[in-house]
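Participant: Just below sit the structures, each encoded as structure tokens.
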Structure I
Amino acid sequence: MKKIILDTNAMMAVAEFKLDIFRSLEDSCYFPYQLYVLSGTIDELQQIKETQRGKFNLAAKLALGILSIKISAGIVLVISNKGKVDDLLAAYSKKRYLILTQDVNLKKRLFKPYLTIRQKKFVVQVE
């Protein structure tokens, strides 16, 4: 079973692109997988919610709400961690976790394959 970690900006894309990431993952991943989120990602979303205004605040609130529901349902598991989220995601990528991100700088640090959003509609695997 493959392990997929959701990055902060991928969760923010839910509001920005009006994209159901979970359905898109089902449609594009033809293999069994388990979804994870880093505790640092949740902290980043909380910080965005508290410090930003407008669309960023709303996107963070929506992402936190969705994650809360998915975590409670056991659909997404939380990985407790310490350190910078991007550094941790790069380390998990080296361990063959798939990372779902929109962050251009992070994509350069990740081992392939990783996941990203294309055309604001689809989750695709980059090999």
Structure II
Amino acid sequence: MIMSRNRDRASERGEGRVGLLITLIVVAVVIFLGAKFIPVRVSAYEFRDHLREEARYGAVRNNNEMVAKRIMEKASELEIPLERQNLQVKRTASQMVITASYEQSIDLKVTTYVYRFDATEKAPLF
């Protein structure tokens, strides 16, 4: 009886180590991907919030170029690769419309992921 237990345990040796190694690899990959994606997503969220704010307050102001300039400054501050031709600030008879789009490459060492941002914010004119 005792010998059969030892044989069972002998066949199990290393299984705990392999499981730990796989878990550590998965955790490392998740941390790596989080470190790459989270800052890009947070910047995009903050930029979208800024676009919404500019649409609301820009509706009160009469200068579209100043609104566009503030948006471009915010993009630069957040290190967002927005080009001026991909930003449109328009006024219609009833609302202000701001449209922005950009692509940001994320280097994942094995491949490159392209994050695409496309937002349109509207606010009523008063």
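Read-outs throughout are calculated quantities, based only on the coordinates presented, and are distinct from any laboratory measurement. Computed from a predicted structure; not experimentally measured. Cβ atoms are built from the backbone, for glycine too; each structure is taken alone.
Participant: Given a value of 2.2 for distance in nm of label points 7 Å out along Cα→Cβ at positions 77 and 93, point me to the structure among I, II it was derived from.
Facilitator: Values: I: 2.2; II: 3.6.
The read-out was computed on structure I.
Participant: Using the calculated result 32 for relative contact order in percent (Cα under 8 Å, 6 or more apart), pick out the matching structure from I, II. Let's see the in-between values first.
Facilitator: Details: I: 32; II: 22.
It must be structure I, since only it matches.
Participant: Work out the source of 10.1 here, i.e. which of I, II gives that when mean count of other Cβ atoms within 10 Å over residues 21-28 is computed. All intermediate terms of the calculation are to be shown ahead of the outcome.
Facilitator: On the way: I: 15.0; II: 10.1.
Among I, II, the structure yielding 10.1 for mean count of other Cβ atoms within 10 Å over residues 21-28 is II.
Participant: With helix-only ellipticity at 222 nm (-39500 (n - 2.57) for each DSSP H run of 4 or more, over all residues; to 500) derived from the coordinates and found to be -19000, which of I, II does the value describe? Display every interim value, and only then the final one.
Facilitator: On the way: I: -15500; II: -19000.
Of the structures listed, the value fits II.
Participant: Out of I, II, which one gives 3.9 for distance in nm of label points 7 Å out along Cα→Cβ at positions 37 and 69 as computed from the coordinates? The partial results should precede the final answer.
Facilitator: Details: I: 1.2; II: 3.9.
It must be structure II, since only it matches.
Participant: Using volume of the Cα convex hull per residue in Å³, single out the structure from I, II with the greatest value. Walk me through the numbers on the way to the answer.
Facilitator: Details: I: 104; II: 136.
That would be structure II.
Participant: Compute distance in nm of label points 7 Å out along Cα→Cβ at positions 45 and 109 for each of I, II and report the one that scores greatest.
Facilitator: Once distance in nm of label points 7 Å out along Cα→Cβ at positions 45 and 109 is worked out for each structure, II has the highest.
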